[in-house]
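Asker: In structure tokens below, several structures.
Rule-based calculations on the coordinates, nothing more; no lab input. Just so it is clear, the model here is predicted, and its values are computed rather than measured. Cβ atoms are built from the backbone, for glycine too; each structure is taken alone.
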Structure P
Amino acid sequence: MILSPGQSPSTGGPNGATGRPSRTAVNQGSADPAQLFQRGQDALSRGRLDEAEHDFRAVLHIDPQSGGAYANLGVVYMRRKQWDKALVALEKAERLMPQVAGIRLNIGLAYYRQNEFLKAIPPFQSVVHDQPDALQPRYLLGLCYFFAERWADASTTLEPLWEQESGQLAYLYVLSNAAHRAGKKDLDERAATQLIKLGSGSPEYHLFVGKYYLNLEQYDMALTEFQAAAEANPGLPFVHFNLGLTYLKRQEYEQARDEFLKDTAVEPDLGLDYDELGDVYSLLQDDNNAEKSYHAALQRNAHLVNSQVGLAKIYEREEKYAAALAAADAAIRLDSTRTGIHYLRGQALIHLGRKEEGRKELEAAVRMDNERRAERQKQMETGIVPSPELLQEPQ
């Protein structure tokens, strides 16, 4: 969660952070920084983000060492989903107030909200180290391990939350999957049994059971469960997304398209819907709608590397090699380890007459492919399908 003013470093608490202006700041200016700070807090608590930003910046103009002002400024940017600005402010706050766990929690959240789970792990780990009994940072750390396919770490991190969270279907689904893949049979069976007991045939139960079958590539059984969930509650978030994934796996592309479109009506800001739609339209040889979908995905989530790759492929087919190179470059900035992106970039460079650069890029792709073949095979055997329904952290 985003720290409220009552919990923020600026108000003081057990960590010893007061957020009060330094003595130097009080001596420097005629404005009262404490009054500005309180006014900013009041504005933040009421959702008046422009006013809050103005007041916290005014505090920092007087006192550049106010960690509390940087921390709350970071909260302002998080609420606006301005993640880069949030991280700059929060990291400055952390340097000034390293003892305040709430700042590190928000740094982790800023990465988590961008699906950058590997970057979110270290700050969440530090918070769990300081507050081992706190639910939210431990749950978020467990989810990050899950999405990073660190199954043993995920199950070990999440199991201590059993008493608090074993009444939640999402928790049981994640714990059962992680334990199964980590070879922890007893924990897997305990979580699965509780999931069945708790579900009682509810739409949410059918959603998570369908997800379980989808991860096992048992598509007919997954489809049955998702259809039952959709029939019981057509507006259930993510049920149409998962139906779309199932139809896509079954190579029933028109049905997949229709389900992803239905989910955009329920979850209009979910970039993954448009990302998957782009793939479906490409498979249907509808590059015009594929391109539109990939752009819509990136507007909602600029970190979707698959959409950049999809655009690069479309532009290469259309012989728009400069655009293809730009999309490939953007994809590499997001994930430089994917060999397919380097192949695309190499081909675009060659078509643009930059043959030596293109040849080196293709050689690098071949070398990376050879080095990563075993690892890639392992990922194909253990990987999980996209799970946006799990990204709603506990409040």
Structure Q
Amino acid sequence: MKLTFSADDEAFRDEIATWLHENLSGEFAALKFRGGPGDEHMFPAERKQWEQRLAAGGWTGIGWPKAFGGRGCSIEQQVIFYEEYARAGAPGRVGHIGEGLTGPTLIAFGSQSQQEKYLPGILSGTELWCQGYSEPGAGSDLANVKTRARRDDATGEWLLNGQKVWTSLAHESDWCFVLARTDPGSKAHKGLGFFLVSMHQPGVTVRPIEQLTGTSEFNEVFFDDAVAADIVGEPGDGWKVAMGLLGFERGVSTLGQQMQFQNELDEIIRIAKANGAAKDPMIRQRIAEAHTGLRLMRYNAMRMLSDEAGSQGDPAALVYKLHWSSWHRNLGVLAMDVLGPDAELIESAPYNLTRLQSLFLFTRSDTIYGGTNQIQRNIIAERGLGMPKEPKGLLS
């Protein structure tokens, strides 16, 4: 694992730091430190414009190969980018799903025509994506998806019917990648397809899910004979493509997530110093533990990314979700303890939550979505350590 940077890398650091300083001003000044977990609903239009400003400056797809329009930056330079992005307080990325997940998946598994069709819109920041994986009966157990895809005999088009849930920013997105069942008689991971679906069509309905915070960045998405624009790979390849995508999710995009975490921890430390909470030795100890956990998270990510096989080839990558979700949940508790008991009182809806109050409420879900902690421990045991599969319980 490389922890030092060359002279060229440091020149790259100066370039991105200067650009961020010059551009996070004027119309974008209000976006500083906004758009993180629990705050993703804020400034959607302005953050879309920010995506296009990043693209104009050449700061989207920095890790993509140059052949596909990216900058082909090294792992070290990608780390530097996220470090400086965090230091500048740049906003949470609404283009993350497209740039961090859809793009790398199409580069790895898509056809040339699909790459030519979809990658430019992602790189330019003009087309946003959402993820159609989870369903009411298929969250952690993703292989249990029930959304159906059937081919129309007359047109040859794939028509999708079913429901997805917890779809982040679906109401702001132009496209969705959807895991659906192409073989109605199939079970588990067999008989699935990976589809690319326009959100702007009559067969797609988006309904917001209001949370404890009073916001609704999550949504339900219903497909009623929605037409899929493309299928990536062949029918039946869906599980392979979906798992490849999850490998990218635990790859370099994790550094962007850590950027948000660092901003949150910095805000907690600032308030602790201001209100005197930092004088409490227990609070100081917990802040130190949070700092240590975040550094371990970063070094683990860098170790995975330095591996020639990438995060998909390193069993250590399996611990990442369990680590960050538990760490982040604890950070939310720390935030409330630093704020003090008055922060637990809110008069009535609509709630005017502070950044850290929103953080606390949001982090209650961290150990559930994207795979519960219990599921993650099973994955570590079975895939990482080679232990026998957990026996299935019998219905009484």
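Asker: Please compute Rg/Rh (Cα atoms, Kirkwood Rh), for residues 74-161 alone for structures P, Q and give me the label with the greatest value.
Answerer: Q
Asker: Where is relative contact order in percent (Cα under 8 Å, 6 or more apart) largest, in which of P, Q?
Answerer: Ranking P, Q on relative contact order in percent (Cα under 8 Å, 6 or more apart), first place is Q.
Asker: Let me ask you something else. Compare distance in nm of label points 7 Å out along Cα→Cβ at positions 138 and 266 across structures P, Q and report the one with the greatest value.
Answerer: Q
Asker: Then there's this: Suppose you compute helix-only ellipticity at 222 nm (-39500 (n - 2.57) for each DSSP H run of 4 or more, over all residues; to 500) for every structure in P, Q: which one lands on -23000?
Answerer: Attributed to the structure labelled P.
Asker: Of structures P, Q, which gives -0.44, -0.56, -1.02, -1.40 when log10 I(q)/I(0) by the Debye sum over Cα atoms at q = 0.08, 0.09, 0.12, 0.14 Å⁻¹ is computed from the coordinates? Please report the intermediate quantities before stating the final value.
Answerer: Details: P: -0.53, -0.66, -1.07, -1.26; Q: -0.44, -0.56, -1.02, -1.40.
Corresponding structure: Q.
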